[in-house]
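*Asks:* Following this line, the structures themselves.
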Structure 1
């Protein structure tokens with residue numbers, strides 16, 4: 001019988017266990033994979049942002065040589081933003097309020113309708129044509145009528161924001177609630193489960209991936225809806241959309257882009273919230289594990 005050679009390749013000398021963080025150990029390989037995934041995410045994003053900043057500065061220099069105050073540099077935008085940070089913060093809070101309320105009302109309405117349509121098919125045949133008509137009608141054309149109907153307060157803005165995100169929320173909710181495992185559904189029916197039990201324990205978990213797809217679309221889209229509402233409805237001069245309109249009227253170009261920057265940060269933050277919630281709540285889902293391995 002050959003004796004074990006402690007110097008052989010891959011052998012571990014007795015009395016010296018491998019360090020837990022070494023890349024040859026399972027925990028080390030996990031740490032290395034996590035590091036590589038992080039670098040693959042951060043480095044391309046950093047390079048893209050750097051190239052975008054360089055292109056922006058070149059474009060600003062080009063316009064500065066031809067027309068004054070036509071396209072501000074990043075420094076001018078940052079100076080405007082930092083010197084009026086509280087004002088932009090207040091406007092951002094008002095826009096975020098419109099996004100939150102409009103999105104919340106739209107989700108509750110769409111998801112409730114989807115539940116009813118799932119259990120009563122004739123309701124789907126009644127509601128879907130109306131939803132399609134609402135989706136293809138420009139909300140900007142509806143906004144003045146909403147102002148006349150609801151007054152000059154914040155209500156028209158909430159409604160406009162809700163209308164913009166309603167259709168994708170309804171469609172994804174309806175598809176998600178109907179996308180159930182037929183064998184699992186048969187099992188629930190064999191056990192004489194009620195419709196409420198099927199909804200809570202089967203349909204709702206099955207719909208979560210579709211709801212998060214809708215959230216990825218609708219959270220940034222609701223920000224667009226809030227700005228459109230501020231542009232197209234009469235009401236208080238609050239919100240980042242109103243700040244852009246005032247800045248354009250007074251030819252304050254850095255203020256326009258400072259407000260746009262705040263909107264971009266808001267949309268990015270909302271998308272990040274959805275992504276983190278999806279990773280936490282859908283860790284059990286096969287697509288989540290597949291995505292993690294592919295990364």
Structure 2
């Protein structure tokens with residue numbers, strides 16, 4: 001599950017980038033999750049029948065649907081339209097760092113390794129965005145898009161923390177399905193105007209395939225795998241597999257989009273991954289042993 005999550009999440013950036021040159025970001029998000037929700041509801045119907053979630057679970061399902069789909073996926077499309085896919089996947093890889101910070105706010109202790117890893121990861125983020133270590137510059141992408149990706153990395157950590165109790169109790173498929181369905185309802189009015197103005201007949205076969213891949217493979221099965229891993233391993237351990245995502249995402253961005261990172265940005269990306277690994281692998285373990 002962890003490796004499947006790493007591949008699907010990493011590949012979603014270079015696959016979606018060409019679509020955002022054709023579709024409004026909110027229209028893309030709405031289209032993607034109408035597809036995903038349709039498949040998810042069908043799978044849930046086939047496995048458990050047409051049962052609605054218990055009334056007591058609705059508030060949290062609505063909340064995680066709003067955060068994880070309406071807000072996250074809507075902003076994700078906007079941010080990706082403003083920056084490169086290669087940079088985006090590196091910036092989102094900071095999610096485990098935000099998970100560690102959320103745990104710290106909740107009362108957990110971080111060791112010196114943990115704080116050092118956080119500092120190293122955010123130094124890497126600055127280098128990736130700035131594309132220089134000698135002068136201040138925004139690099140080859142949009143600063144707004146880069147900052148939005150850092151923000152939604154934090155949002156994904158919050159989504160993971162809030163959704164895990166539901167996943168453990170209701171299961172990955174049921175939680176993912178209803179959260180996606182509720183979140184998609186929020187995306188529909190945001191994507192309506194773009195859908196009305198879009199020339200759908202001009203979609204090429206490759207863009208249709210990219211839409212299906214983004215909606216079904218990533219939006220449906222990738223998120224089911226994320227939920228399943230979240231239930232079995234917890235947020236900290238399933239997030240470890242996300243270290244592989246930047247390698248997959250950057251490699252596919254080079255192959256499919258001819259997006260090349262500078263040597264400085266590659267160094268910054270390595271610093272991000274190393275900082276996240278340091279925080280996850282040594283920061284909390286050392287703190288627990290004290």
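*Asks:* Of the structures 1, 2, report the one carrying the highest value of FRET efficiency 1/(1 + (r/R0)^6) of positions 204 and 252 (r between Cβ atoms, R0 = 25 Å, to 0.05).
*Replies:* Ranking 1, 2 on FRET efficiency 1/(1 + (r/R0)^6) of positions 204 and 252 (r between Cβ atoms, R0 = 25 Å, to 0.05), first place is 2.
*Asks:* Could you figure out which one of 1, 2 the value -26500 for helix-only ellipticity at 222 nm (-39500 (n - 2.57) for each DSSP H run of 4 or more, over all residues; to 500) was computed from?
*Replies:* 1
*Asks:* Compare Cα Rg over 2.2 N^0.38 Å, for residues 60-115 alone across structures 1, 2 and report the one with the greatest value.
*Replies:* Once Cα Rg over 2.2 N^0.38 Å, for residues 60-115 alone is worked out for each structure, 1 has the highest.
*Asks:* Here is a follow-up. Taking Rg/Rh (Cα atoms, Kirkwood Rh), for residues 220-275 alone from the coordinates of each of 1, 2, which one would give 1.01?
*Replies:* 1
*Asks:* Let me ask something additional. With relative contact order in percent (Cα under 8 Å, 6 or more apart) as the yardstick, tell me which of 1, 2 scores highest.
*Replies:* When relative contact order in percent (Cα under 8 Å, 6 or more apart) is calculated for 1, 2, structure 2 comes out on top.
*Asks:* Another question, if that's okay. Figure out for me which of the structures 1, 2 the number 1.13 belongs to, where Rg/Rh (Cα atoms, Kirkwood Rh) was derived from the coordinates.
*Replies:* Derived from 1, not from the others.
*Asks:* Please compute distance in nm of label points 7 Å out along Cα→Cβ at positions 164 and 212 for structures 1, 2 and give me the label with the greatest value.
*Replies:* Greatest value across 1, 2: structure 2.
*Asks:* Determine which structure produced the value 1.26 for Cα Rg over 2.2 N^0.38 Å, for residues 44-179 alone, calculated from the coordinates; the candidates are 1, 2.
*Replies:* The read-out was computed on structure 2.
FYI, it's all coordinate maths here, none of it is from the lab. Note that the coordinates shown come from a computational prediction; the quantities given were computed from them, not determined experimentally. Cβ atoms are built from the backbone, for glycine too; each structure is taken alone.
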